[in-house]
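Asks: Each structure below is given as structure tokens.
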Structure 1
Amino acid sequence: METDKELRPVRIGRKLIHNGTVVDIYQDRMQLPDGTEENFDFIKHKGAAAVVPVMDDGRIIMVRQYRNAIDCYTLEIPAGGLNGADEPTKDAAHRELEEETGYYADINDLDFLLSLYTTVAFCNEKIDIYVAKNLKKTVQHLDDDEFIDVEFHTIEELTDLVLNGKITDAKTIAALMTYRATL
């Protein structure tokens, strides 16, 4: 719900703390509606895209990979960052599908599913998610730092994994539950 702009905090300064390979970290100086000032952390992300790859038999291709931030393996839909802020997310989803899974779909066989912001409290990362169909087997084209196992699951199996806390990745949960609602 939108409120009066007069009641919004106002950014009065932004300082780059760290320029990273995936994100930039800033400290924003904010003036709050009551006139006080506070520092807010802000993580700037160039954006990302993801894809729910659906086989002809209805099974969904998932990727299992190690995630350093949480020090464990996760089961996720294929996803990746944009190659630049101007790259269309559909192109990125198309690229990541083949890179991570070794399956290809014509770009016209990718349909938009949803957009989401991953962590609105401190980060602007936005992910556009697509559904891919009419998949054809090719080969994985992993980045040097990627070690990904490919798995095939039914939407029922994946729903159970979500509801039992075995899938914890937010974009994957949102994508799977949204996809399931469209069936």
Structure 2
Amino acid sequence: MEKYERIGRELIHKGAIIDYYQDTIKIPNGNVAKWDYIKHKGAAAVVAVKEDGRLLMVRQYRNALNRETLEIPAGGLNGADEPTDIAAARELEEEAGYTAGKLELLLTICTTVAFCDEKIDIYLATDLQRSRQHLDEDEFLDVESHDIEELVQMVYDCKIQDGKTVAAILAYYNKYRAK
């Protein structure tokens, strides 16, 4: 592969969740290109499996899509150095109102590698115990539980489109449930 060299990075906007930069890149033919880059603090998510085998899901409004989505519980890290298992446990309790007796890393995804460094560690949560939700002031969501087969079908019917949720459902199904 030819060599690319970043020769500059300019902060365009600092946001609450992301920072937007414009990078100056020397490309293999010697020309210089301007590329967008989004810096993200990282996130953690949870495939939470109840004792009956059903998965906990959250339904919430997403401004970028201007509609509700069905997703696994997830949220951003409180800082780049926060362990993702701690964040995953926090998000499970905050969003779904459950704690997990066991958390196991299921997979790691990089959501949009063309322009963003967001990385999400997705955990499998089992031995769930009911707790209570601790929603943020601007957070309104409903907790649901679904059979894995129903969720897989919802993925293939394009009813679930959130990337982390699609990856998590299919990974869990293929690793633990597919026969």
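Asks: Comparing distance in nm of label points 7 Å out along Cα→Cβ at positions 21 and 61 across 1, 2, which structure shows the greatest value? Intermediate results must be reported in sequence, preceding the final value.
Replies: On the way: 1: 2.5; 2: 3.4.
Checked 1, 2; max of distance in nm of label points 7 Å out along Cα→Cβ at positions 21 and 61 sits with 2.
Asks: Okay, next question. Please state which of the structures 1, 2 yields 19.5 when mean count of other Cβ atoms within 10 Å over residues 77-84 is computed from it. Don't skip to the answer; put the middle values down first.
Replies: Numbers: 1: 19.5; 2: 13.1.
Considering all the candidates, the number was obtained from 1.
Any read-out appearing in this document is the output of simple, stated calculations on the displayed coordinates, not a laboratory observation. Owing to the predicted nature of the structure, the values given are computational and were not obtained by experimental measurement. Cβ atoms are built from the backbone, for glycine too; each structure is taken alone.
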